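Some structures to go through are shown next.
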Structure P
Amino acid sequence: MSTYQPGYFTSCELLNITEFGDVTTSQSRIARQIISASIAPFYDQIEYRYRYFPDLKKTESVLAAIALEAAKRQHKFQLMYNALLSLPTINTLTLIKLASTLGLVQDRFIPDLLCDHIHTIIKSDWLEGTNLSLNQAPALFVNGHRFHGKFTSAKLTPFVSFHLEQSRKPSSITNN
């Protein structure tokens, strides 16, 4: 799975991986590269979900999250994510120009920037993160277990492998 279009959990047989990120922070960008590389060997065994955790005090952070969700609606999340990394300034005008360059349908993208539903999704993701005691991005959860420590492939790949093995073990619950 070389590009990740965040989805919603569809199968309890798959390992659930949830990343809380903010494309405007270098820590999230670095973590995302490591996460992508670490989960790639398991692509057919996982259900990956990217959750938005913008810094609500920074307009660029919130706008980037909105643009990502708007691009996701056109199946271009990863394309937008990568393109946002090169923008020196994130504002409505630069996002509209970027969307045009990326081939997004402007008649859909521009209204999505103002869409209450997209704002609700981002706020819901952010609230979920704060309920999980997050105070900044990035953060990663595998089957509900938070990854702690520095994001490195050497640490993350075994973490994912361990939880994958745990999810394959039969339940030890017995009926009496």
Structure Q
Amino acid sequence: MSNFDEMVLSEQLYILRDFLFHYSSFSYLNNNFENFVNQHGSQEFWVLTINSHYFQAINLWCMIFGTNNNETHWRKLGDFGDFKPVILDRLKIEQNDYDLYWKSITDWRNQYSAHRVPGFLKPTPELKLARSVALVYEDWISFKIDASISFSLELYEEEYKEKLDETFFSLLSKSTS
């Protein structure tokens, strides 16, 4: 077993789980936006709710994969080498493409989500790659630290998506009865 900071790992796992929950909520609500507005009105409420999940997903992802100075950044786990080559290899992405993506997310977080820079007008980053990075990190942790550390972010995410479906199916069913 490698030497690592157990407190950092524990916090990272909760952050990654919550990132996936907020990402799933954002995706689900965004994909069903028209249904919710048509059945429950208040377009503004649904826009704000969707945005809240998106903002939080970005902020959580940046806690681990953003700048090195965050206490839960992946480098704070221990001295395991660089994680970026693993991302590039596993996700079959070029370094320049990943660097641009990483910059788009961290800029969006730093200049819009966590802080507001007047006149910030950059595109809203897509989060599918961010999700993939989180799942690659899970494998990397298992390999670098200890294969017996058992958790499944995808399983947590699938269970959460099932709860989302149940919750919103119930909500939509009540409004049509």
Who wins on Rg/Rh (Cα atoms, Kirkwood Rh), for residues 35-114 alone among P, Q, i.e. which is largest? Q
Quick check: -23000 is what I get for helix-only ellipticity at 222 nm (-39500 (n - 2.57) for each DSSP H run of 4 or more, over all residues; to 500), calculated from one of P, Q. Which structure matches? Q
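FYI, it's all coordinate maths here, none of it is from the lab. A quick note: this is a predicted structure, and the numbers were derived from the prediction, not measured.
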